[in-house]
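Read-outs: derived from the displayed coordinates by stated rules, not from any lab. Just so it is clear, the structure is predicted and the values come from calculations on it, not from any experiment. Cβ atoms are built from the backbone, for glycine too; each structure is taken alone.
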Structure P
Amino acid sequence: EAQAKAFDYFGYDSVSVSPDHHGFAEAMGCKFVYTAYERPQIKEYCIKNLQDIEKLEPVDPKKTGRLKLCLEAVARLQDLVGDKVKVGSGMGGPMTCASFMRGPDHLLRDMRKNPEAVHKIMEVNTQNLINYMAACWEYGVGCSVGDSFASCTMISPRDFRTFVKPYLKRIADWQIEHIGAAGNLHICGDSHPLWDDMAELGFSSVSLDNAMDLAEAKMVMGNKVALKGNVKPVETMLYGTAEEVLQASRECIEKCIDNPRGYTLSSGCTLPVNTPIENVEAMVNAARLWGRPKS
């Protein structure tokens, strides 16, 4: 209901409800602390040793924890506004889910010392995401993927190609085969060394962190994939004025509106809690003022 009311108020182009990374990691056995106004905080990893990895099995999202609740919310949101706007859901990517399950420091060490164990985690996580996508599609809802830990801020391009790219490709391929098109892929931080790889995966669009330059991304990927982004979520959206949001949004639009495969204005990552309503309104207004409908 909250997402439906937000759509009625702002009138933006899509709405979504998502389990994010936490929902999948929790379904696998991780424990989180939930508070009223902050993102969930990890309390206990579910993979404490290599033996735990051998016990991992994919889960049924229709029967498991918050994934089940999220699917109920997806169905409800589709009923409320699906006739007026595109409804979607978002998933944490397989590498980011792995970092929540194993812990980032242990996961990075395992990439060197126990690579097959990492592949086992990635296999299970990828199947979890496919199971969730299939359940969402029963309601006519497609999914986007955000794999923040796959960034070159965290891992090398070589590790991305070894441990991440094959699994993201399977996710995109599943969407193309069963839905007709893959959704959006977002990777936080420095994704520049991965742009060619990201464009090859088959996702319909690539969302860029505000640390990346849209104009440069357009030169590299523009003929292969639509682009999305990338107003600063903290400096501009949270702490800036509405006028600053308008200006930053216009700059993004002017950089990328002529992207051959299309462009969507958005923030560079998830909006922080307490982002001023007037700043969200300013971004929506900027798209109406300086954007143009997809042909």
Structure Q
Amino acid sequence: MILAIYGYNQLTIPFERTVKSDLDVIRLQFDNGEIHFLSVEGEKPITDAQGNVMGKKEGNKLNYQNSKPEGKLIYNTLTIPFGKRFEITLSDGTLVHLNAGSSLKYPVNFQKGKKREVFLKGEAFFDVSEDKLNPFVVSTSGMDVTVLGTEFNVSAYPEDSFINTVLVEGSVSLTSNGNNLGKVNSPLLLKPGFKAEWDNLSGKANIEDVDTNIYTSWTSGKLIIKNLPFKNIIKRLERNFNVTIENNYKELDEQVYTASFNDESIVEVLSSFAENKKFDFIIDGEKIMINQP
């Protein structure tokens, strides 16, 4: 067990992770329930129960082949743990960047004449292959995003009360899928450069003009924070670094920060925040406790 105690302007000890579990690895689940653990190193063909090649994993990327679809849709589910990111190219050529703590359920092959529907928990950036005859639909816990061909980011973590959709290019429509308590009579259309924040409970959406780079920078390994309270930042840090953070200094909750990080460690990130409003933190394995100085 590694125990490190940090105070503002104190010397630091390198943060080390303890023993990993199955929850710390990337999981690919087949339609029949079979689970494969994927490494981000090397290459590996992805085959079905009959030995047919469905695609290939290369490093942190998974590419599916566009083969003849079966009579029914066969789904795979890709689950990314906290602390990792992954890319997947679906059989129609759509590129999906999956963020930490996210999962995507998708057909191995899409059927012509039907919508291309995938199911997201967490956050993903989509670069959708254009197909005007077969709309692409991202279904979340309370909202569906329908597109023909475009680039957009969807954040729909189960523990969050809001679903955020940010459109980079093209156009999308947002509709309630009946899984939330609110109802929307007509689809909401989103323009490039805008974000829709969808309230899961009421089904209402707030649309605003944003800098899309703030919401898509995670795909290149950056962490950009703009005018966020510390209590919301904690959630992002937990996902990014695969840690649990307990904040015992409640005055920090509503403290608002703007910051940008590239490849800094969790110690460096927290130390940076502590320069604004001093606090101490203790690292015990994968648990971090924040205390008043």
Structure R
Amino acid sequence: GDEIAVAFLHSVVRRAASQPDTVPKEVLKVVCNSLGSPEYFAATLFKHVTQQLAAELGIRTPVQQTIASTEAALDFARRQGYPVVLKSDFSWSGTGVKICRDERQLVEALPALLPPKTHPLKSAVRGWLHRDWYPTGFALSAQQFIQGRPAMYCLVAVAGEVLAGFAAIPEQTMSITGQSSVVRLVNHREMAAAASKLIQQFDYTGFAGFDFMLDADGQAYFLECNPRPIPVCHLGGLIDTDLCAALFTKMSGKACISSPVLEETLVTFFPQEWHRDPASHHLLSAHHDVPWDDPELLKACIEWQR
């Protein structure tokens, strides 16, 4: 996943801080300019750290607690009630996430998600081989379940300034916690404001996505950050919010004017929705995101997951 590439680049910056001669200065400058403040690297990648920072910034978040044992998880469930959401710190696309609706499901899910104990010798060997950049032993969080609809906000930023962004609400997903197959592109002021606060704090540069849950009243609960382009980022041109154009304008030294989504647009992802339901009415009624101009990519999409 792209998070692995981000984690590696973070490690390059950290290594340069402790061993200056290992990374050319020109390379380090480019990497640093592309990532944001090293102080907040962990907050962009690790879910429980992002949640803590969001709460400190006054962003609405679910109740959450890091857990290291079955007893701690059961205690959290007794206080919060079921369902309980278990989240592995370093995961993506719905992997490492489990919704537990009762005690039996919670106890059964924990062994596969609790971080393994790391032997000091193994850690030393990983460091000696320069393989210690890959995150291991990351935390597991128990999180309050928010009844509602998932949503996301994607954007592009330079040095903590959001240049353009828009919200997307999934109409269909591949699984309960999995990838979207149909989304509606919309405006959502609360998600935009929350994302902007975090981007400014990170001093972030580049594309990013933020996941939320919308409750019955439309209130947004912040869930996590994706420090990379997410699958809806390229769709902004459909609603006059082209993220790449906004970045080009900024890098060209021109003023970047962000405009709101004027008309909601429904988009079907290919081949996700086709695989989910070959008879889905969304395949004909919504904008179908098919790479007709790239036959080889189209062929690969058709063969995907077969």
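What the table below lists for this structure:
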read-out: Structure from which 1.60 was derived, Cα Rg over 2.2 N^0.38 Å, for residues 24-71 alone, options P, Q, R; value: R
read-out: Among P, Q, R, structure where helix-only ellipticity at 222 nm (-39500 (n - 2.57) for each DSSP H run of 4 or more, over all residues; to 500) as derived comes to -11000; value: R
read-out: Computed 21.8 for mean count of other Cβ atoms within 10 Å over residues 40-47 - originating structure among P, Q, R; value: R
read-out: Which of P, Q, R leads on mean projected area of the Cα convex hull in nm², largest value; value: R
